[in-house]
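Heads up, there are several structures right after this.
Please treat every number below as a calculation from the coordinates, not as lab data. The shown structure was predicted, so the numbers you read here are calculated from the model rather than taken from an experiment. Cβ atoms are built from the backbone, for glycine too; each structure is taken alone.
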Structure 1
Amino acid sequence: MRKHAFTLIELLVVVSIIALLIAILLPSLQRAREQATRVACGANVHQLAIGVISYTLDSKGALPTLMSTGGHPFVTYWLNKTPPSGPLQRVNLGLLLRFMPDPQSYYCPSVNADETHSLSFNGPDNPWNDSLGDSIRRLRSSYPARAYNAVRDVTGDYSWKIAGYNDKVIYSDFYMVDNWQGGGIINGFINAPHLGEGYNRMFGDGSGRWINAEPLQAVRPINSLTPVATEVVQYYDVLDREP
């Protein structure tokens, strides 16, 4: 008895159906993956909030010393800094490493999924070194601190206290830019996380909340241009106000 074989037309039909199913399902799979990273990022923000609150309890209400290299309002993402002499010193969220040593806590999973992102763990221009105190490279986190309202001290860093920030954003994964390169970032880019659809925020009361991108885009389109000071203030007004 002769076995029936697929004709070329039948094979083409099967291949076409498979391709159609992939085209239909792939966006759903990408969406599910992004939803998972969004939740994981929110969990990071929650864990970091616990660390920040613990830090303030040990430091009479002071938040982690805020250090910025200036020039751009979002460069408060440093975990360490170069002092006049000696090894690098921890600043910003890097001050939590003594009781939150897991490096993945300081990086948004959505950012880590982007191989070109300079704020990812071990990403371009951002090689991780476990011995942060002796590292010869400064390291960036993907959760920068609030970009203004702190008071600059004699060291050039900024001091700020938890009082008055209960209903205000203190850290987030909102970088104000997308597809940005500069300021020492030469091999990668700073891109908007979460497909540019929104951001996770940490408030001074320890809560973490998601915000959709639309109200921030209404202030100024988020692109490769650095926002001016008035736009930064408007961004944070939105970040603080939106539920």
Structure 2
Amino acid sequence: MLDDFEFEGPNGTHQCLVFELLGPSIPDTIDELFVDARLPGKHTKAITKQALLGLYTLHQHRIGHGDLHTGNLAFTIPCMDSIPEGEFIEMLGKPDIGQVQRKDGKTLHPGMPEYIVRPASYTAHSRLLSNPIKIVDFGESFSHTNVPRTLHTPLLVRAPEVLFGDRLNYRVGLWSMGCMVSQTTISEAMGSKTTTKIPNPALQEWLEELYFESKRHAVLTKKDIVKLGKLVGKLLQFEPGNIAPARAILEDP
């Protein structure tokens, strides 16, 4: 964290945290650089290991992220640290600002924003793939002493205990991690529209079918996919107590 401050607004006092500038997310990078292709194996492995390290660090402090998915993994862009503000704005373009108006033309209610700003976007470059990644968006994070009753993780990576309304704990992100690993490697979301039904074969057979029978070029060997199946299988357990901790996955060769 670089800085923190409080902002007094019409809706009260807001605690603001300033973090380093991060680049595009994993899905945005894949979509831009690997159209109809797969992320190279070495990058898939690096991203998986770094995400697990981040999750392990959180779990050491008994903190749950609460919204873990590939969209919340972003590449670092250290080259931006020394760029002057003017050059930085030129790279992203001037902010696109739109005034907020009521349909009936009346004055805005107190607390309503006078304008909105379109989010800026940073074009992905292949050199980003060599940069470390970081976990972002801790808006739903929680400590082990203040566990929420439910979470709003994207449905495709949502843990069974969240879906069934069971008691949660800070390790709930491990299921999501299993989905993320397979999604990043195979370039398909588990349970997405490309898989029309729950498969009958075992997880290992399913992963091999998705990977090798896809139109996308295979960049990993069958041995790699076997290792992937073992790893994902340790994370996708319906009983939370049976899921391998992040440290055990990291120590698995």
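A few points about this structure:
- Relative contact order in percent (Cα under 8 Å, 6 or more apart) - highest-scoring structure of 1, 2: 2
- Comparing FRET efficiency 1/(1 + (r/R0)^6) of positions 111 and 231 (r between Cβ atoms, R0 = 25 Å, to 0.05) across structures 1, 2, the highest figure is found for 1.
- In this comparison of 1, 2, the computed figure 1.7 for distance in nm of label points 7 Å out along Cα→Cβ at positions 143 and 175 is attributed to 1.
- Across the set 1, 2, distance in nm of label points 7 Å out along Cα→Cβ at positions 15 and 103 reaches its highest value in structure 1.
- Label whose coordinates, when volume of the Cα convex hull per residue in Å³ is calculated, return 180 (choices 1, 2): 1
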